[in-house]
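Q: So, here's a batch of structures to check.
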Structure I
Amino acid sequence: MDYLRLSPQPVIGVDEVGRGCLAGDVYAAAVILTPGFDASEITDSKKLSAARREKIAAEIQTHCLYSIGIASVEEIDEINILWASLLAMQRAVTALINQAQLKSGLIAIDGNQKIKGLEIENFEQQTFIQGDLRLKPIGAASIVAKVARDQYMRDLDLEFPQYGFASHKAYSSAEHRAAIQEFGPCRVHRKTFGGVREFLSRVPKSIEL
């Protein structure tokens, strides 16, 4: 789909990553592609190798407008993952609009949920199923968010090496589930999630929730 035909302009692509994980914050990115930017390689971040994602993300961050929003583990447990994902999106979009001093535009969101609570005059919201595949600004947002969160998981891996965060990025892999069963959850695990809450009583005294 040609995003340049959408109205109003500019189009702000928005996507999140980490919604299905058992640990860690949820990340969202908002991106406006600069006119003339070569977006030919942009697609759903999951379809790219890690090295390719990082290269494309660096190009987007160098040449385009972007912002990253985060909702914490505590917020995820308090308000649930759907609302936390929308909150991260809201933070990313608001920061980008303020940064770029935009007066109007179209907020293009991956999925089927508009960003509740985002009441900004002269900005419309439109959802796109498989938007990261169909619309370049959303694909760009998916790449930027994925690369940022992957780095966050590598940082957590240094703090909690027993869980293997650097490899599975906190998704519900067999390796991750086995580590939770063996060591109990740590402070970055989502205590309200199945696969975690069953093992809260097993938290070692040396690991602070």
Structure II
Amino acid sequence: MSDVAVVPRGDAVAEVGAMVRTDGRNRRAAETRRKIIEAAKAMIEETSEAPTVVGVARRADVSVRSVFQHFKDVQSLFVTIVDNVRDSMDVPPATSRDLPLDGRIAGVVGNLAMVFDQIVPLHVAAGQFVHHPALNERRVWLRQTLREATLQAFAPELARLDAAARERLADAICAALSLDAWILLRRAEKRSFDQAVGVWRLTLKALLEHGLGLAKA
């Protein structure tokens, strides 16, 4: 078969051309969306504030209209950023229950600190949308996920308690080692990462010793 025989003609040529144009538009649209998200993430990291659409457009070097073509408002852009950060986050492996208690305390605190330090600016900025239902869903998901991971690490010890005592201790641990508590240490009290980790290790050890009846007289 000759080369001429396989060259598209008529409607086929038009169809191929339309496919090429559509594919090119899709690539450009995807690149514009990526630039918008990356610009907004960078601005949140720098300021801990939700950026304006105008500011994002300027940072991404796109038009304001382009931003609104991809996101209906700044809240929907912010939700997308939250999901993007969550999906790309460096999440440490779960702390093994086979470690000694002190090793699990260090592992749990280290894991929480690593996760929280990545999302402090995002969490602070999200305070501007405290009643947004999609963001509230993600806050609940994060708290529940971290609570379950923390309690799994101390499951052997917690199993010694009755249900009510177990819930009280779990609530105390999760309140003491919350994202807001981490922000207080890191931002309000200006603690270094290592200093904040040290405070949390002492706090968690004290809570476990008290809740499990291990505290020394």
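Q: Assign the value 28, calculated as relative contact order in percent (Cα under 8 Å, 6 or more apart), to the correct structure from I, II. Spell out each step's value before the answer.
A: Numbers: I: 28; II: 18.
Clearly, the read-out refers to I.
Q: Right, something else. Which structure, out of I, II, was Kirkwood radius over Cα pairs in Å calculated from, if the result is 17.5?
A: Values: I: 17.5; II: 20.8.
Derived from the structure labelled I.
Q: I have -23500 for helix-only ellipticity at 222 nm (-39500 (n - 2.57) for each DSSP H run of 4 or more, over all residues; to 500), calculated from one of the structures I, II. Which structure is it? Mind showing how you got there, number by number?
A: Values: I: -12500; II: -23500.
Answer for the origin of the read-out: II.
Q: Figure out for me which of the structures I, II the number 3.4 belongs to, where distance in nm of label points 7 Å out along Cα→Cβ at positions 31 and 199 was derived from the coordinates. Write down the numbers at each step before the final one.
A: Working: I: 3.4; II: 4.6.
Answer by label: I.
Rule-based calculations on the coordinates, nothing more; no lab input. Everything numeric in this text was worked out from a predicted model, so none of it was measured. Cβ atoms are built from the backbone, for glycine too; each structure is taken alone.
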